[in-house]
Structure P
Amino acid sequence: MSSMVRHRFRVEEVEALGALHPELRLELLDGEVYEMAPPSSEHAGLLDWLLHALAPKVAGLAQLRVQSPLRLSEESLPLPDLLLLRPREDFYTQAHPGPEDVLLLVEVSLSTEAWDREKKLPLYARAGLPEVWLLTREGLDVHRDPEGGRFRRRFLVARGEKVAPLLLPQAEFLFQPPL
């Protein structure tokens with residue numbers, strides 16, 4: 001009888017693999033490596049819309065990052081869709097941002113909503129991220145106040161309502177996605 005062997009990975013190993021195969025979009029979540037599919041046109045368009053809505057509001061207050069690594073731990077290096085980060089002079093060229101750098105994390109969760117809720121949200125809460133938004137077909141699902149592996153506050157922003165990141169209230173904008 002053969003037995004299965006499960007391999008766990010660390011950030012450095014996944015970064016080395018990514019350097020060998022830059023065409024791969026790899027995420028490391030709790031020591032497990034996942035290859036991400038290319039975003040659909042709907043996903044990419046909604047991400048562009050979010051950038052258009054947020055960029056002018058956060059200019060000089062936060063740095064925007066799109067689909068770039070966030071080092072949550074030695075065993076977790078997700079690629080969130082959008083990050084608002086504390087400004088840093090080096091623009092994070094010396095090291096990937098960590099949980100302490102995050103003002104807001106956004107996932108466009110159209111085809112990945114269940115995955116984002118079950119796998120990523122607990123990971124983000126355990127890392128202590130102050131706020132995570134899931135852009136779903138129902139609206140903008142806002143998660144705040146992390147404790148343990150969950151967020152204690154959650155509310156849905158409907159189309160036509162205003163919303164602002166908790167740590168950047170001056171970045172309020174009208175939630176009117178082109179869906």
Structure Q
Amino acid sequence: MTAQISDEIIYQGHSFSLIGIEKEWPFDPEKHGFKPMMISTACWRGYYSKYAIVDVDLFLSEFTTGLEDDPPIWREIRAKKVDRVGEAWTYKNVNLELDYSGGIIIARNFIREFYVHMGFQRPHCYEIVYELMFEKGKLVRVNDFNEEVKSIRERIREIRKSETQNYSEKTVEELVRQSFSLTYDDKWK
């Protein structure tokens with residue numbers, strides 16, 4: 001298994017990883033005519049995106065996808081081939097305004113000690129964690145979870161010192177499933 005490429009979001013001038021989402025994804029490539037194919041083992045879903053919050057508005061700013069055929073011109077943008085991977089193409093300066101309503105968990109300053117080599121990383125793996133709440137594409141509230149994730153990290157460190165983990169096959173399957181999910185139920189609660 002391989003850790004997955006996270007979507008990125010620019011918030012207050014900083015780049016954050018998008019690590020959890022409450023509702024349906026803000027941007028679905030298939031709704032825009034794309035049929036993403038796996039780019040690499042680090043991108044099973046076949047695409048990753050960059051978002052930006054400008055003032056309070058949520059935008060898709062860049063979109064990279066794996067495609068079997070040459071990429072179409074989309075939103076008057078010609079895609080550029082990504083050099084380091086197979087058949088991946090990037091659309092830059094997309095500036096697609098999104099009308100997402102719900103929460104998004106973003107994080108930065110990854111802590112290597114908590115790295116898991118599969119799926120998407122969990123909130124406690126980062127020093128800085130926020131939940132951004134949107135209504136129809138407008139940022140309406142920001143919840144700071146830095147103290148909560150710090151407390152979780154401390155508890156994990158204590159458990160690691162005191163116990164040896166023994167997992168059943170069913171538990172391992174569930175942990176793998178949760179690692180490849182970005183839903184609130186699997187990452188946040």
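Values in this text are rule-based calculations from the coordinates and carry no lab data. Keep in mind it's a predicted model, so treat the numbers as computed, not measured. Cβ atoms are built from the backbone, for glycine too; each structure is taken alone.
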Which of the displayed structures (P, Q) returns the greatest value of percent of Cα pairs over 20 Å apart, for residues 46-109 alone on calculation?
Q
From which structure (P, Q) was distance in nm of label points 7 Å out along Cα→Cβ at positions 70 and 118 calculated, if the value obtained is 2.1?
P
For mean projected area of the Cα convex hull in nm², for residues 62-157 alone, structure among P, Q ranking highest is Q
Give the label, chosen from P, Q, of the structure having the highest value of distance in nm of label points 7 Å out along Cα→Cβ at positions 38 and 54.
Q
The highest value of relative contact order in percent (Cα under 8 Å, 6 or more apart) among the shown structures P, Q is in Q
